[in-house]
Structure I
Amino acid sequence: MPSNSTSFIAFSIGANLGDRLSSIQKAISLLSESITDMKCSSVYETEPVGYNNQPVFLNCAICGYTDKSPEHIIEICKSIEYTIGRQSRPKWHEREIDIDIVLFEDCILDSEDIAIPHPRMHLRSFVLQPLTEISPDRIHPIFNKTIKQLLSECTDTAEIKVFGKPTLLM
């Protein structure tokens with residue numbers, strides 16, 4: 001059970017270059033150093049968004065609790081992406097790994113470095129489906145709806161299918 005000094009956090013993790021599943025598993029393992037009571041969804045194979053001339057993605061969601069600030073967590077995410085070998089590319093292009101904070105307790109934050117909740121999460125089944133699997137009743141702080149409700153209202157028609165479960169490297 002999380003302590004009172006910790007906050008709920010949820011991530012969407014994706015990769016479409018290299019050993020996609022291994023990259024996701026490595027990201028989960030490294031995030032587990034900062035996240036307690038971690039839950040991980042199934043891994044889903046999903047169509048790319050925004051720029052379609054690229055390989056399909058593997059995506060999953062994880063959630064848990066942290067005693068760190070959102071700003072500190074974003075630094076950790078960027079460090080993990082660098083460690084795994086993420087290269088700089090245009091928005092919505094290929095990724096060796098992509099780690100997005102989608103929710104942080106009931107925090108609403110919009111700065112140059114981070115937007116919480118993720119501003120497009122409610123539009124993307126590849127974020128909502130995995131998150132519904134592990135935290136369906138979590139309330140989105142802006143829409144005041146559960147993740148499950150957001151998924152049922154999502155108009156995203158991109159194909160999403162279960163790929164498997166990650167083997168946690170913890």
Structure II
Amino acid sequence: MPDFEFRYLLLGALAIALLFAAFTDIRRRQIDNWLNGAIAAGAPLYWWASGLALWPGVAWQVGVAAVTLAILAVLFALRAMGGGDVKLLTALALWIDPLNFVRLLIGMALIGGLLTLVLGAWHILRRRRDKLAVPYGVAISSAALWVLALQFVPAFSGAAVSGGAG
């Protein structure tokens with residue numbers, strides 16, 4: 001079995017990559033291809049370090065990523081989503097199990113909606129006439145970090161369990 005600490009080293013690298021994606025999306029409204037590629041390329045190492053079986057484990061991860069890419073490519077074609085956001089979510093689908101990926105999507109929608117409201121209000125208050133550009137990579141990265149914390153940080157998972165019981 002692979003080294004337990006190596007799995008957490010990979011998760012730490014993913015967390016850093018997510019913070020970097022959010023930061024670059026805030027600064028330039030762009031998430032670089034090399035970053036999305038590195039996140040996707042790290043997934044097989046994570047599968048190996050986690051002891052994930054090819055069938056059905058890896059097959060599910062790749063299947064969810066393929067469905068994610070297909071659906072989000074349509075949204076990209078409709079100009080409802082940026083290309084970097086599509087690639088980031090697809091790469092994350094390779095890392096996060098399907099149930100937690102659904103949680104990520106729900107969290108992303110909630111955080112993204114709040115972010116859009118705040119930035120929209122700021123845009124109006126400043127009397128800007130140009131098109132509002134929302135750095136949705138912030139919502140994606142925040143939701144992914146939240147899901148990873150729930151899954152791997154005992155303090156967060158314990159709070160989630162006890163919070164649901166009360």
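Values quoted throughout were computed directly from the atomic coordinates according to the rules given, and no laboratory measurement underlies them. Only a predicted model underlies this, so the values are computations on that prediction, with no experimental measurement involved. Cβ atoms are built from the backbone, for glycine too; each structure is taken alone.
Suppose you compute mean count of other Cβ atoms within 10 Å over residues 58-65 for every structure in I, II: which one lands on 24.5? Write out the running numbers ahead of the final one.
On the way: I: 24.5; II: 16.6.
Derived from I, not from the others.
So relative contact order in percent (Cα under 8 Å, 6 or more apart), computed for just one structure, reads 27; which one of I, II is that?
II
Largest in distance in nm of label points 7 Å out along Cα→Cβ at positions 98 and 146 among the labelled structures I, II is structure I.
Quick one: helix-only ellipticity at 222 nm (-39500 (n - 2.57) for each DSSP H run of 4 or more, over all residues; to 500) came out at -27000 when computed from one of I, II, so which one is it? Considering all the candidates, the number was obtained from II. Match the computed value 24.6 of mean count of other Cβ atoms within 10 Å over residues 10-17 to one of the structures I, II, and report its label. Value 24.6 for mean count of other Cβ atoms within 10 Å over residues 10-17 corresponds to I out of I, II. Assign the value 49, calculated as percent of Cα pairs over 21 Å apart, to the correct structure from I, II. This figure was derived from II.
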